[in-house]
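Student: Multiple structures are listed underneath, in structure tokens.
Throughout, read-outs are computed from the coordinates displayed, never taken from laboratory work. None of these values were measured; they are calculated from a predicted model. Cβ atoms are built from the backbone, for glycine too; each structure is taken alone.
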Structure 1
Amino acid sequence: MPDLAAARPDPTEQALQPPAAMDDLEGWLVATLRVAPTDGMYAAVAWAERTASERFAPDLVVRALRRVLSVELAGR
């Protein structure tokens, strides 16, 4: 389990670019959600899901989002 109390680094500009490979999807989702304001989280998740679903199968995107959200939301 990740240490949720540890400082979270700011994502780089490169990390915020939508990924070309499925292997990079979860990292991109983490970066995208970390820069989203707390009151804009729902909009950020919806945007990320739509953007990722243009490149990858929707069911894979939803699975990745579930894994990422279980950690990212717990740390907020």
Structure 2
Amino acid sequence: MPPTTRTLTEGQRAYEAKRAAKAGMSLDKWLASKQRQQEAEVKARLKAEIAVKPPKPPGFFARLLERAHRPFGS
């Protein structure tokens, strides 16, 4: 994913600067860590969605092959 460079308004920049100072970081470092955290959350959410998806039922050819491998009478 390419990093998204969002331009902040003057008020947003001041707010983020205060939070960065409170955390003992520079504004650039703070914004970079915030971006990494958001990307990690997105990855975790996508991973959870993939894990929850039920398996797809077998398609036509898979069922046909399965039937072809079964012995007669069952």
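Student: Have a look at 1, 2 and say which one yields 2.5 for distance in nm of label points 7 Å out along Cα→Cβ at positions 30 and 54, as calculated.
Tutor: Structure 1 accounts for this read-out.
Student: If FRET efficiency 1/(1 + (r/R0)^6) of positions 22 and 38 (r between Cβ atoms, R0 = 30 Å, to 0.05) computes to 0.95, which of 1, 2 did it come from?
Tutor: 2
Student: Given a value of 4.9 for mean projected area of the Cα convex hull in nm², calculated from one of 1, 2, which structure does it belong to?
Tutor: 1
Student: I have -22500 for helix-only ellipticity at 222 nm (-39500 (n - 2.57) for each DSSP H run of 4 or more, over all residues; to 500), calculated from one of the structures 1, 2. Which structure is it?
Tutor: 2
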